[in-house]
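J.: Each structure below is given as structure tokens.
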Structure 1
Amino acid sequence: MYKQTCTNLLSLSPVEVNKWLDSFDSVITDCDGVLWVYGNVIPGSPETINYLKGMGKSIYFCTNNSTKTRKELLMKGIDLGFNITEEGIIATAHAAASYLKNRNFDKRVYIIGSPGIAQELDAVAIKHTGVGPDVMKAPLGEFMAKHLTVEPDIGAVVVGFDEHFSFPKMTKAASYLSDPKCLFIATNTDERFPMPGMVVPGSGSFVNAIRTCAEREPIVIGKPNPAICQSLIKQKKIIPSRTLMIGDRANTDILLGYNCGFQTLLVGTGIHSMNDVAQWRNSKNPEDKKLIPDMYIPKLGDLLPAIIDSITHGRY
């Protein structure tokens, strides 16, 4: 109806909002930047999501955050006021573990990441090397000769967000990946997380470093890879054309929507803005056009008054 027009929802009449609401049955929403920022809820987001669920919409949270298990994300969501269940959470640490489990993986995993990945691997009985710091214990020559050890039973390297990323970790990962049978799995490729006055590297920064060193392309588990939502589609829990994807980052959230045939809604509380959309519209690169959302709203909480107004005044 509004395919890749980036129409501002607040400019629509109650009748138009009502028609738009009737065009989808399921909602898949990103978390950080849409529902909350770090530990702080974005005002109006819980009320909006809970209202949509009360209308009968199926709600799914889909995050590229690999630092948390599904249970941890569930508790965070509940604590912030969202009416959700564990089955409604799609998370990359869980998805990476499920990917290996479904392949009957029987070796060990070398993790560059956080406890969330380790815990999800533990939950499906897949052995791994653990997480935490791995620092240079000596100058390079001595380190390579005396301290660097690679283990013989590693069958996969899983890379997510790792605040302890280091030269030894990159060296080991690339060494394991020199075996073409060793799987190279990235939970996601988010480049960075902007904060006031600084930038925090995202998982994509670590993935790209290892990709360069190993001279291999990873299997990307998270958004925008449509595989993250394929089980929902195959099980017919969602119909792509009647599913709304909400996100703040176009090259993951909105592109996932494009790749899966979902409707898309960009919110202005995170990574990308209307200025970015204007650049993509003027770009000659056809890949940039895929980043343009169907709809836009400054923040998710602005949607609730529009919904209520459409119900009150939007029926014929």
Structure 2
Amino acid sequence: MPFTAKSGKFNASINTVEIGSGDKAVKIGGENVLPLYSFDAPIENAPKVGIEITDFGMDNEPDCVKKYYEGCESIADIAKKAASFEGVDFLCFRMEGGDPNGANKSTEELIGALKEVAAAVDLPIVAAGCKNAEKDAELLSKAAEALDGRNAMLLAAKEENYKTVGAAAGLAYKQIVGAESAVDINLAKQLNVLIGQLGVNSKSIVMNVGTAAAGYGFEYVVSTMDRIKAAALSQNDANLQMPIVTPVASETWSVKEAMASEADVPEWGDQEARGIDMEVETAMAVIASGSNAVILKHPTSIATITNLVKELV
């Protein structure tokens, strides 16, 4: 008796969100099948890959990343170099130095650097904060203004600051609002609802539902993304149909497997290879679990994920 496979195509779909403008604009989301299930229905917008740089330039980067930016003298030079690597769809500028518990750089200094980056590249821009909710409310509001007309993504609005970030990014300057929650489907849905109640169009919201480096409680990340995609598609839950964007770089390049020197743990082997492995494994795992875009750091990781996605979608 012949076997007839049942289609896994759903009537519901993930929202399509465009980031950037002009020829370099990219679209994420839009699929009506589970992640990478292109055998059930075509996936028009394959997962996208971004590269992350920060306001610190190369100061805090491992040597295996610094070597790719030799000769860069300014943040604009770094941005241009980052944009030139194989497989880069968009550029993420993280204003890491704004953290009041860290370098505590001024908003004016950081927005000045963001403007330099935006002027240097024509790729879609993602402006990310410093992970301090209060400072990010100020930073991302100013970033939305500085990037007016670029259809940029602002990462990210949290429960503590979504009103300020959402109003500036999503309403005043019509940018894409990133909604950041902490690996919990209910928190993700609640934040989407709250941002929507401000008046932000649901097609202008993306989710950062949280992640971790592979092996670090990663089962919670996978189960959360699985549940979100299942609810969005099989239950047609409009409050969970926003695409997912996952900043992988800042998680994977901070764990000991990626950062421990070969002198400290010679049995672990080459540090660069370890870091790339950790970044690639984490990125591919979140894509397989439902992420529509990942943000990476190492050029080899970016090229690897880009080529993997081409083979799978």
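Readers should treat all values here as calculations from the given coordinates under stated rules, not as data from a laboratory. What you are looking at is a predicted structure, and each value in this text was computed from that prediction instead of being measured.
J.: Suppose P(r) over Cα pairs in 20 Å bins from 0, in percent works out to 31, 53, 14, 1; of 1, 2, which structure was it derived from?
T.: Numbers: 1: 31, 53, 14, 1; 2: 34, 58, 7, 0.
Of the structures listed, the value fits 1.
J.: Consider the structures 1, 2: one of them gives 21 for relative contact order in percent (Cα under 8 Å, 6 or more apart) as calculated from the coordinates. Say which. Can you show the working numbers first?
T.: Values: 1: 24; 2: 21.
This value belongs to structure 2.
J.: Here Cα extents along the principal axes in Å, for residues 39-94 alone was calculated and came to 30, 23, 16; which of the structures 1, 2 was it taken from?
T.: Details: 1: 30, 23, 16; 2: 47, 20, 18.
Attributed to the structure labelled 1.
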